[in-house]
Structure I
Amino acid sequence: MSEISDPEYLPVMESFYTIQGEGFYSGTPAYFIRLGGCDVGCVWCDVKESWDASQFDWFHVDEIVKEAVDSGTRIVVVTGGEPLMYDLSALTRSLQAQGLQTNIETSGAYPLSGNWDWICFSPKKFKKPLDEFYANSHELKVVAFNKSDLKWAEDHGVKMTNTAQLFLQPEWSKEKEMTPLIVDFVKRNPGWKISLQTHKYMDIP
């Protein structure tokens with residue numbers, strides 16, 4: 001199915017019930033809805049196959065939500081790609097009508113849409129985020145690929161609200177190099193915490 005402008009249809013690359021491996025909800029069971037389409041262009045992205053939305057079928061929100069409900073989950077994480085390339089108002093409305101918690105993972109490169117219980121804001125150097133995410137996000141998660149990313153993370157952290165959770169996460173291929181630097185950074189800056197991709201360590205899909 002070609003691109004649709006109706007917000008009740010979304011391009012779903014994949015959806016699955018698993019354990020959240022990163023950030024504040026790490027270790028928590030969650031149902032993931034991965035939407036296709038992204039133009040942020042992270043060179044180290046581990047889901048580059050999600051970038052081209054034309055590869056994926058578009059599904060009605062009712063069908064997407066039914067599968068989430070049937071999984072038995074309490075939390076739904078909408079991710080990508082970059083999920084906010086689409087209007088997610090209909091999706092979050094339907095999910096919350098079923099009593100499900102709505103979480104999103106976004107680079108903040110597109111305007112916020114939808115009603116979210118938890119916003120994980122993960123800005124990228126490749127496409128500047130919008131200012132609205134500093135005030136509206138519950139969690140800042142910065143992926144550190146090289147040493148300069150630590151200062152870059154700090155610059156974003158000071159813009160967040162006092163209640164936001166701040167996480168630094170080593171990029172997977174640089175984990176051995178970056179983790180000691182991140183540990184030192186967090187010890188010097190105790191407002192930050194470390195996020196690890198625990199699902200990769202545990203081989204959880």
Structure II
Amino acid sequence: MEHSESYNDCRLEQFSDLEEHKTRVEYLKGENIFKQGAFAPYVIYVVKGLVKVYLQTGFEKQLNFAIAKPGDFLAFASIFGENVHTYSTQALTNAEICMIEKESLKQILVDHPEFALQVTSKNYRQEKHLLEIIKNISYKQMRGKLASALLYLSQDDFLSEDIFSYLTRQDLADFASISAESAIKFLKEFEKEGMISLDGKNIDITDAKALTTISKNG
């Protein structure tokens with residue numbers, strides 16, 4: 001839609017009020033964008049590239065729960081009074097983001113209800129995804145967890161970016177909340193069962209229906 005496209009290149013001509021309240025920043029692959037527990041002075045908007053979103057759950061332990069792509073907001077809760085980051089983010093590829101002063105963006109949402117509705121819809125889909133992750137962790141066996149992670153990472157938007165080329169097996173394991181050793185073991189099983197094809201880091205889903213069954217059954 002018109003607002004999203006303009007926002008996606010960060011020019012925001014129709015939202016001229018924001019011009020003095022945003023900063024564009026480029027990050028190299030692997031750079032941290034913000035850290036869990038740090039002060040959250042801005043809302044972050046992804047302009048280009050892919051961003052890994054994760055929770056630090058212990059010493060050298062983390063749970064990857066999303067990949068943000070162009071058009072996604074990060075640290076959006078800061079608009080509503082959340083003053084520290086509740087998760088961490090890292091550039092999965094070279095990325096470009098906009099840091100937007102939260103009060104300025106809040107006013108834009110008040111003044112432009114159609115744009116606010118688009119943002120609300122996007123956040124609702126993200127909330128559904130987070131609930132699915134909670135279900136995965138709480139109820140599914142390791143095969144089901146890995147199947148769910150593979151299906152999430154095989155969305156068209158991610159595959160067009162060749163997503164698996166940027167992910168280590170540890171990254172993949174962290175999306176499934178299992179160990180890297182278990183991830184490698186079950187990937188080989190899935191390949192043997194004809195559900196995926198492995199070629200180095202690349203993973204092709206060859207039987208999405210069977211993988212979905214394993215994901216649903218846990």
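Structures I, II were shown, and helix-only ellipticity at 222 nm (-39500 (n - 2.57) for each DSSP H run of 4 or more, over all residues; to 500) at -13000 was computed from II. Once mean count of other Cβ atoms within 10 Å over residues 43-50 is computed for every structure in I, II, the highest value turns out to be that of II.
Largest in distance in nm of label points 7 Å out along Cα→Cβ at positions 27 and 51 among the labelled structures I, II is structure I.
Rule-based calculations on the coordinates, nothing more; no lab input. Quantities reported herein were computed from a predicted structural model and do not represent experimental measurements. Cβ atoms are built from the backbone, for glycine too; each structure is taken alone.
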